[in-house]
Structure I
Amino acid sequence: MTKNQNLVGVIFASISVFIWGITFVSTKYLLRSFSSYEILVLRFLLAYFALWLIRPRRLRLKERKNEIYFVFAGLFGVTSYQFLENMAISYTSASNVSIIVSICPIFTAIFLQIFLKERHLTIFFNIGFLLAIFGVALVSFNGVVEFHLNPKGDFLALGSALCWGVYSLCISKINVMELDSIQITRRIFFWAVVFMIAIGVFSVLRSETALPADSKNLGNADVILDAGFNLARFSNPLNWLNLCFLGLGASAFCFVAWNIACEKLGTVRATVGIYLIPVVTIIFAFFALGERISLMGAIGALIAILGLFVSER
């Protein structure tokens, strides 16, 4: 691997981690007007069509059997991962979800070692993993030492971490095909939207005449059909601003950038950057929302970064 390839991979991974670390603000705002399912569909539809405009050419595979990797990447890495994570937050604390989802790198390393015979579970990787998880825990609690287990929400978060491991496995297989990164991401998003629509068929279709924008009655899989309510939320420019940030920035751009990072650095090396997402979140919340950073949170951020470097070793 050349130094230039390594640098490109680090840059793209860092940008993705930074943007993903601040997406919680947009999602939190949109949840006042949209269900988790609606945000998911709108976000990735925007991303899919944006990538079509950028690269309006059909992706042709040398072997049709390779389509299965795109199908699984869309199902597990986008639809299942995002939906399970959003549902987990509804049943357990955001701190629990942050900690559990941050174990994605260990699942990625295990899957690649089992299925691709890539040896990543070294002593340094394992020590770095433990350090990073401890640091992420401190960051997530940020001075609040209460920890409440909620089996339903915690298992959903664990399921999302497993899904990302499967996605990472699929990306490793796709990257060896030497295809265009934008077309790869667009094909993955296509299958993701297909599975999202399938979920919508079984969702609760609602048509309420008076549903306030800050209503807590919105369920995870609700689809709101009320014309007045839809007019109000889709005419809100801030809703569109946040949807575009999630769709064009956090989805279209970041997934392309992440796939490039995985190609340049290797999937496991890129994935350990996920340890830093809670660190970015707490720092962004400090500057953008005025949320305080406790001594516990600051120490946790340093430990998480240390764990990242040890894993890289």
Structure II
Amino acid sequence: MSSPDPARPHRGTIHLCEAEVLSHEAHAADQYILRVRAEACAARAQPGSFAHLTCDDELPMRRPLSIMRVDPEAGWVEFLYKTHGHGLTRLSRRRPGERLSVLGPIGTPFRPDPARPRLLLLGGGVGIPPILFLAESLAGDRRADWQPLVLMGSEIPFPFDIDQAPASLAGLPASASAALQPLESQGIASRLSSAAGLPGCYPGYVTDLARHWLDTLTAAERNQVAIHACGPTPMLRAVCALVAEYALPCQVSLEEYMACAVGGCAGCAVEIVRDGQRQMKRVCVDGPVFEAAEVRFQ
């Protein structure tokens, strides 16, 4: 039996299965939450990994979707997506009981550092699912006394139950009064932002809200902070500028168009500078999570 190839750590970790649709909920602004039974994927998925789904039997090209939640015991995987193009539009028509092909989990996950337990988790738009997955996974992680603060931004209604927080959070303006009920019910602090005037949301970008919080910390407190972020490219550019200004470690999960999603086509390659060397890395299997300081956005 041959030993694993260290240059291809994803070999043997990606599973192909015919998954049953368990539920498919429609939300405002063409958003959907899809839950499928995919035991092998659920058993190995980690925050930041994604799956490649067949949207319709007539469409040969799969679509990559970030994993939002898993239940390894029940064997299900959950995704949040917004219809964009004919592929995801066809996916939105799939009903419970139908089956679709799922390839996953794929990609490198977020890697929280126990030495920096004050985690600032930033999610925007399509980048919300992996941040929600990461936040909820910390509840059962005993490596550190994690203190996550989740800040989410969106220009369309959030597809979750929203609560008015019973009290303000230190370092955040009173205008940020809305919180995600799924996180608050687990004792995870969260606040929302929107430039679209959504009720209870801070009126601005999620990075502006993050700056409010960071500015109230002492130097000793900042030394315990690390940032993890996922969202559209303009948001991640702003995150990278923010962490450079405050000299904070940060991991970002990139969004890229991709064809094969398993490293064969290199169509999702991005420029990374590592150890002073310019390299091209594939978002699918070398990422999607990278150190923010290494990423060079085009």
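Read the figures in this text as sums done on the coordinates, not as results from a lab. What you are looking at is a predicted structure, and each value in this text was computed from that prediction instead of being measured. Cβ atoms are built from the backbone, for glycine too; each structure is taken alone.
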query = When P(r) over Cα pairs in 10 Å bins from 0, in percent, for residues 15-158 alone is calculated, the result is 9, 29, 35, 21, 5, 0; to which of the structures I, II does this value belong?
reply = I
ask   = One of I, II was used to calculate helix-only ellipticity at 222 nm (-39500 (n - 2.57) for each DSSP H run of 4 or more, over all residues; to 500), giving -22000; which?
value = I
request  = Rank structures I, II by relative contact order in percent (Cα under 8 Å, 6 or more apart) and report only the one at the top, that is, the highest.
outcome  = I
ask   = Upon calculation of distance in nm of label points 7 Å out along Cα→Cβ at positions 71 and 87 from the atomic coordinates, which of the structures I, II produces 2.9?
value = II
query = Cα extents along the principal axes in Å was computed and gave 59, 53, 33; which structure, I, II, did it come from?
reply = I
